[in-house]
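Take a look at the structures below.
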Structure 1
């Protein structure tokens, strides 16, 4: 072999050393051939750097610079992009990029005119006191050319809560021998709260503190107060803190990321600009807060702007934010993979059952049900109603005698209930009057009468007399029957249960069918999850997709999560039914989901990958696979259920509680699979990540799973301990069939 020069030897030494060290940590000094002094480290770049949205000829590069001595001034940065690790073969070396104070000194640069399927190294530099201060070195990779036959490998991540949890999952991903080409993050990159005890693990060593809590939303109580981000500064605090984690930094330093938001980048279970913290007790439609969240997302995430066509900085203007946001986009990775990234949160409508829905309100009366049944089976509506009548609930019309005479007394009772829930006097009386202005469940009617009579007996309503309840004969055999919010699962006045979670499946789907048909008749867009523009883009992209496989990134799962307790004879009647566990996800839009899956099925070789639910699911939708990935670090779905269940089952006997706990906690995954046979794999108890390998003939999905307890302390420097804690499950999608291997 040829004799090595000293320079060649040094190059090889650097490469060899870097192979065994985390990227960007191989050295701190790097004087270049021009005599410039360069010092590398995180001092001026505390969040390191990142790359994203790789295309065959471009990629987006990101950093944030911090110089306390410069105050609020804009700062000038230099960007170097090279084909080699020691930055000798530069393809970009520009010194004129501005990290604006108005954008928290973040800088995003779209680099164009790159080679396809090529690895590039990059760094940002800041000139201070006569020395170039360099960020850690990053590595990125462009997408293969459209005619490339190379298989594609990528990781899907979601739900990476920082508080009290460590990114051992990311540390494990970074150790893979077969590295992914890129990362897709399908949402919940950050969580907007500083320590919600309902799902976040409080830990002083791993917490979030807002620099200006007065500009945040105060939540919790005196015992455990916490905050939700509201201002631009609050949201910046989140990203700054998350990005200080060394494993998240190394992930970004090594792989380009394609990111989309779910809810927590703005607000839990949001739809558009509407939050859900107070469950209808007060209005939570806050477009300005939504724009604040989106501004910071675009400041910190390496998201492309297709309007930028040459190497230049990317700035997202306020006018481009909600409701004008366009985050959905597509990528082509050679012949094998066409990736569609969808936005589920920005345009979707409210949940079908409002959180403040009055349980007693009749939503489907006799006439409406007969018409609905008749539309489904022409001429048979009345007969179907009579056959189903026993399963429905009796109701009264408070506009008709004798029930109208009860109305003033019952409005007073309900007003007191709303006052106890925190509404002011005017709001409480107005809502009570509205709720009791029409048809009301006879069951709820009698409850209100009983409460009124108890107040009379206690001398709380001077001069009033007790009112008669609806007698059994009238209740059972005289009153017409229909469906109230109560029969959809809504039992509380202001609650997510029976609204976003735990809806009764048969009645929910019947009511949804009614609303869908009514909106269609009015010329509206029912279940308009994507909005007209995004849906048009999505369907056109599916129909004309050039890839062998089409992947749709969805922040939420298309898997149905069903608890079927209909056969449990020992449970009370209201529990003996099927429940839709989470209608914040696609179960809340069953008709649109069916339409979407049919489109993907007709295209063929299509799969969905998703997150949000903090669990791992593999579903075979008759030829369309859904690979729902586990949470990186967030509390698992099984833990959610075990925490919520005691309150939901408090009225049951100890034996009944034990049975429900067995079915919905101990055997939760088995219950899910029994309730939805298309669900081929379920693991709601572990964290992890998902790797997808796309080849010409098949897609392999590998779940890497770890127990939540193994994330309570960092294992960043102990790869052997990490490997011992992970297990895998692998599935193959081939010819429209999903099988475990």
Structure 2
């Protein structure tokens, strides 16, 4: 159940963020004696926007995740995902190296990494060919600090959140340097017990079902990372990085009371579905990086190898009871363990010429194996293992890629970048012990993915850039596992091993004025788009089945236009980050059968068009001349719109924060979603008469207190930028 509701939430938030607002350049003014110097805090460099947070007041007393939410072009409304303007998903790089972790581990790490450890944040809306990415994803590269003199520094962070339940957390970060050796690490722990209320409906004019209930999901997280950086010589560096996370979610409960009305037979059925889930997961990732500077122009060779191991042990007991007779209608035990192993290699060479020309080329190889041994056991007669619903799915994937890019400055006004990426994908999936060839498949496909960008500086106040990129998005590994997640007896979620990769073609036009005002126009065409599609059909007794099936459905086009500003007023007292986004989406497609069983369903039509807009206001106000007291006021509004699952209602949230800096301590008090308006509700009515809806409250109103203490040597610098060899794998776990 948690998987479905999380998917619905991510879908709703992705619709908001797929058209998320852009935020722009600002300046920071320093007065040294009688000379006034202006430093750009946010500026465009080649294919990316660079946000220098070293001297920004918002970078103290918070964590990496919250700092990213304050970064121009980046936003979050669900406190669990980050999005970039016009991008569904974000790939996180740290010091130029892709974070080789599953998404849950990555979010926990960011929330427990002190913002004081960050030097710069680079935002790449349309990444070039050298990046290993899926679809129209963007890139956030976090450049960390490290000591420039021998010694130790660190940050201790304590936090407590009060939502429906209380969530304490603690984290410790250390940074040590001695001669040529640099070590930095982090360890964290948090307790989270999340509550969701749900109202699910589906049916037609002859039958409808309404399920009302809640999900209570306790989680304990422990994790951390360590990075070792050693200078072999003035031209050679080697770095070893290790990340890990452990999660325990015991006694997670889903409790749904359902009322099914059969109008033809004038019959009402009342049932309760109670699901108890125990889940444990652990992830380990390791990366070894070697860098060699080959000339005085800055050319260099970069070699990477990475390993990822992820294991999830999950089992749930599901009981459905007739509330009138108190008879147990169904009771089963489902175990859904997953193992993911990935090994990746990457080589890059960056050749710089004296005439501001840069040639980059390289390649990578990734081998991934996933093992999903799902068992389904009936606990009431007839008892025993259900071979139809049990499956042992093993999936193997090999991806090879080569790329080349050429970047050139033609004078002070014009620059451009041209590139291409060739990817070869070979995969194989097998359901063990199933003889039917339908449960065994092999695929092989190749993709040529061009890239083009051009930048023109009219003068120091006016810049214009255009970017084109093509990418493919492969399904996540869990989406390929042909298992079911039951909500009720007649309502479940089903994955699909036969999904095709989606192809994305993206264009973006970006105009900036005085590093403060901006206009962004973008268009994305998606071929073979996929989503969880709610298919319904009527059984012989009049009961209606509802299956949320992940499958390709057709094409989608996204048009977006964003205007806004990022500017500092009144000598740094007020920092404003405000924008308005207009969007228009076109969906074309339909689904009429279960791709696993080939079972026919009434056609679900996805031919629709929608216009919507969203407003985002992010403001920080300095309340003290000593620069030690700040007020934060943030607000977003998303208008109603159509999505694949139906008509999504409007969403909005108002957040307030107070931050106090006292010597080496920073204290922050925050209230998120003050009026408890950040909720998800959508409903779809098809021409066939079938309808379905989801009303979800995740209790996003949160009151939090955070205390941060910085100690040790304060002299810091950026650490070396490296990239992981299996960069696009972790986001698919």
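A short reminder: the numbers here are calculations on the coordinates, not readings from a lab. Computed from a predicted structure; not experimentally measured. Cβ atoms are built from the backbone, for glycine too; each structure is taken alone.
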Requested in this report: Can you spot which of 1, 2 the value -8000 was calculated from, given it is helix-only ellipticity at 222 nm (-39500 (n - 2.57) for each DSSP H run of 4 or more, over all residues; to 500)?
Outcome: 1
Query raised in the report: Taking Rg/Rh (Cα atoms, Kirkwood Rh) from the coordinates of each of 1, 2, which one would give 0.96?
Result: 2
Requested in this report: State the single structure among 1, 2 that was used to calculate log10 I(q)/I(0) by the Debye sum over Cα atoms at q = 0.11, 0.19 Å⁻¹, for residues 462-653 alone, giving -0.70, -1.28.
Outcome: 2
Query raised in the report: Hey, mean count of other Cβ atoms within 10 Å over residues 126-133 derived from one of 1, 2 reads 14.8; which structure?
Result: 1
